[in-house]
Structure 1
Amino acid sequence: MLNKSIFSTLLLLGIALLANAQNRPLTEDDYYRIVTLPIPQNIELEVGGLAVLPDGRLAASTRRGEVWLIGNPYLKGSGQPSYKRFAHGLHEPLGLLFRKDHFLISQRGEVTKLIDSDGDDEADVYESFYKWPLSGNYHQYSYGPVEDPNGDLLVTLNVDWIGFGGSLSKWRGWMLKLNNKGEMTPWATGLRSPAGYTALKGSGDIFYAENQGDWVGSGRITHLAKGDFAGNPAGLRWTDEAGSPLTIKPKDVPNTGEPMYEVAKRFPALKPATVWFPHTLMGISTSDISEDNTNGAFGPFAGQLYVGDQGHSKIMRVYIEKVNGVWQGVCFPFRSGFQSGLLRMVWGQDGSMFVGQTSRGWSATGTSPFGIQRVVWTGKTPFEMKTIKSMPDGFEVEFTLPVNKKTAADTASYSFNSFTYKYHNTYGSPIINTKTLNIKHIEVAKNGLKARIVLDSLRLGYIHEIKAEGVLSAGGAPLLHNFGYYTLNQIAAGEKLKIPEMIASAKPAMTDHSSHAMPTMPAPKATPATAKRPLSQPADWTNGPDQTISVGTKPGLKFDLDEVQVKAGSRVKWVFNNNDDMLHNCVIVKPNSANAVGEAAIKLGLKGSELNYVPKLGSVLFHTNILQPETAETLYFNAPTEPGEYQFVCTFPGHHTLMLGKLKVVK
């Protein structure tokens, strides 16, 4: 009989030959299929929560305040699901938990117990389980509850948005723990927009996902022990309250613009991220976290975490490890192409994954306003980097299938870069302190499943970009996803790899422990005025502009004007007001080129923030810089002399497909 690794290699080779016969490369769909649940036209299923019931039905709560019971969600037999409304009249619930004979659901201001006492599949008891106060601010989302292994409940409360994160009512910006009697213990704070979180099944360790914003340079997941402060100071307003495990106040938090890891050295109350998701390189709006407890029914990544992204309509994969008592790990791409913005993920009884989606007000690359889809493993093992682990002198990459040893041992097959973000009260952060890391030696395991890579230096507290574009499988297939991002909080102990004498005589490996100084490569300042970014009114405009146009933003990744008209060759004063709560720019481009410019902005990679996500293309006519929320920038330019339908677009990655307007140039 063939052993599993040989069988998997032969299977992958067979898949590759089939794909070649069909004249196409292998894609995510060859390994993980997306099945869409049909939804009746009269149901607005903007999913806020999902729960799988013991009888096989799927329950979904919606942002419109309803709970639906969905029969036959696996589309067996007739293939059609059934829908029964279980509850209604709730206040934007963003979580759902089933417990034996009732549901628990988080509304804006409370956890509510929903009971069907007469068995007709309709809730007839709506019972308050635990309440918290509300300010009325639109940003006061409440998430959960999630059950930990001890049976306690976790809920998280979004901060208010008042031009920056605020906590206008008690416990906003906190994770709270509730026991079965409805008694509350404040658990941790520093949370900004904690839409997703989980407690690991074995250890009970809690991790939550965070979105870019003020004090948050990029998306990330963070381990939360009791009393932790995760970075956003708003919730520290309530540390004088009874039961608070913290005593620090907002004024105590340093606002120096240094990397978060460096600040935490001097301010140990601050908890650095477990894993960063580099903004736009991995996603833009992290959502739910789901631990793979399927024992292999979902593929070769058992025990790992899946993290959804609402804005990019995709799922990312995370491997975490504890090094010197500290959690850290690596994120990889996993599955893209969902119909709307991912918010919830739950495991089906067959080991498939149900994905609940919504986009109203939180627009996404998926074009549908909502949906439920199911991810099913096809049984074929993709050739992937399965894990990346910290080593005392570099990293160890583990693959899902044996590699072609020649390509895996070739230093040209890989590239390593490191970078980080500023920790400050500004919304988001550019990438800072980028550095290329050089490979000194590679040793491939005899079974072809691992590659030990020795680097010339490691940088504590930094994100390490690992690309393996040249590595092939033993069957000659490229990696399905050839990059990952490892957050290095600690360097693993153990023996360093013994390398050949010729190589060892080179410069010894170093560990960059950084310092308390400000970043050595500060983020680029706003780029100066250029021909494509004309910030001053030309001197020969003695009578001023012929036309002043003010373009703003509105929720849902939209400009507040769909169409603007100017005369060919006229003098235009263009005012862009970013009155949204996220980063935007405004780029004026030639006709029918907005999509190509937006795609080029995504491909800028680590250079994106430095260039304000404006690619150097001839189709770009004029542009603002990336603007912080509640800021504006004014351009002065002569309109094109050739009439036509030009476009203005936001090229911040992930925005261009939705944030688009027409600039009509007329004679």
Structure 2
Amino acid sequence: MVLACQNISKAYGITEILNNINFHIEAKEKLAIVGINGAGKSTLLKIIMNEEEADEGQVVIGKDISIGYLAQHQNSYYNKTIYEELLSVKQNVIDLQEQIRQLEQDMKHLDGQELENALERYTRMNHTFEQQDGYAFESQIIGILKGLGFEESDFNRPVSELSGGQKTRVSLGRLLLSRPDIILLDEPTNHLDLNSIAWLENYLKNYDGAVIIVSHDRYFLDKIVTKVVELELTKSTIYHGNYSYYAKKREEVRLSKYRAYMNQQAEIKHQEEVIAKLKQFNREKSIKRAESREKMLDKIERLDKPQEVHDEMRLTLTPDIESGNDVLLVDGLAKSYGDNALFTNLGMDIKRGEHVALIGNNGTGKTTILKIINQLIPKDAGKIVLGAQVHIGYYDQEHQVLHPDKTVFDELHDAYPNMTNTKIRNVLAAFLFTGEDVFKEIKDLSGGERGRVSLAKLMLSNANFLILDEPTNHLDITSKEILENALKNYSGTILYVSHDRYFINQTATRILDLNNGSITSYIGNYDYYIEQQLVSTSRVEEKVVVTKEETENKKDWKRSKEEQAKERKRQNDIKKTEARIEELEQLLSDLNDEMSLPENATNSAKLNEIAEKQAVANEELEQLYALWEELSEE
């Protein structure tokens, strides 16, 4: 155990944030802290770092354990370049290197015992230098900076000239280079593109120390963590597994609680009806029976109604009319800013009902394409053709049509006057506006809050072609799940830009990868796209512009579906095999325990029976191991 939170409680005034939070983390373990916005995740990290004081409880840290922390908001650095900032982390190694060089010079003028002493000191210093990665720290700096999306041409840029997101990446680089025993990360992927996030995933997964992550990036958590601590309603619950395991288990637990609550409510109602009926008989015996039942009913420990059940909040998107089969044709599209040509001959063809994710590194022009389609900025060349009866609903965080003097509630009510107040409140709740929040004026909202109001309006617009630019930004995990379910069941067409890979995986039927000014199409979700990327690393893959013929190629679609079905079957077979292996290993463990019992020591018949069971189990186990290897090699 390198760190433990023991009975941590924290309140601000009368608002309780954390109540009796308990968990621990082992060396090399990777742990996620999840919960809705305001659940206390960042507060808990600050308590661990002693930046805030807990009202009760304590944080226990192992002896000689070092901790590094990346907060959401960074202090700025002004006097150094990007490279110098990371280099400063290794100042002790640089100083040691200079001392070694100086000692080398001094030894030229020494002899006898002085030289022997100097050589001994020189050996110790070199050993320390090697232990502290003295021969590799410069290549480590370059590797980390490139991994986080900086080009070599950026290395000498002053940090003072960088954007807030770039400064956060520099801070993350400093933290990773310092290699503490425990890394605490608060939303580390907020300012990274997909390539940098994938690099960071791999880095953290193989990191020698422990990692505690607060993040809304579920795909990122899925790849890294092995334990999840959920903060909900001031309490903590621990799940041993990755994010997908946690999400599945959480739903099972919540559904179980909801069923238990409903069953108890049904039983209470039944008992109340029986009591009322007995009292109606108005006889001494019946009244005594009723009183007896009332006493029993009073002793029942009433279950609280679960606070969050998905059945209570569903977001339904329904296009007002159906568009034609051809929704969007882009051909020969070009756009430059000065000497910077984003793309010169871009094409895409989107059909009715497709849910298309446009992905690519930062700066490739994804948002520009959406703005050109929506006529917010002009194109340099090419054509854009919308199909018959296509009605666009556009979400752009920079161009939100909101009325600053209206309240959040009125913004939706005035746009959709026929909608009931309850429906409006439910929709706003899905986007984190509850209680008195719905009466805040738009002008008093943060940028993220305004984005959520715009998204709520768009979801009610009845458009048949949704164009969305980073729709999950500023949403917590619960809100993302609600939006995902709405988009998955949406019968219209969707084109969106997103860095949220879990969201893409859940909602996309096709991926458009924008790279080097051209687009490659992948029919399937994000996992399928990654599979194809891995395949392409073993051969030179030609980048092709998406054409009308490609989208209509039903053979490709069928082939990809068959491949996905085959892979799902293989994964399922692996899971079944692993489950059976676990059963047999447990059986053999139990049989060994049984054989060791004193009462069986002289019972030859019983020992023979156990041995026969062991032999059968071992034989099946060997076959299963062989099968597992075969399935894993496919």
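When you work out Rg/Rh (Cα atoms, Kirkwood Rh) for each of the structures 1, 2, which one comes out largest? Could you put the intermediate results ahead of the total?
Numbers: 1: 0.97; 2: 1.04.
Greatest value across 1, 2: structure 2.
Here helix-only ellipticity at 222 nm (-39500 (n - 2.57) for each DSSP H run of 4 or more, over all residues; to 500) has been calculated and equals -15000, so which of 1, 2 was it run on? Checking each candidate, the match is 2. Each of the structures 1, 2 was assessed by distance in nm of label points 7 Å out along Cα→Cβ at positions 31 and 327; the largest value belongs to 2.
Quick check on the output: 34, 18, 15 is semi-axes √(5λ) of the Cα gyration tensor in Å, for residues 431-574 alone, derived from one of 1, 2. Which one produced it?
It traces back to 2.
Between structures 1, 2, the calculation of FRET efficiency 1/(1 + (r/R0)^6) of positions 55 and 335 (r between Cβ atoms, R0 = 35 Å, to 0.05) yields its largest number for 1.
Read the figures in this text as sums done on the coordinates, not as results from a lab. A quick note: this is a predicted structure, and the numbers were derived from the prediction, not measured. Cβ atoms are built from the backbone, for glycine too; each structure is taken alone.
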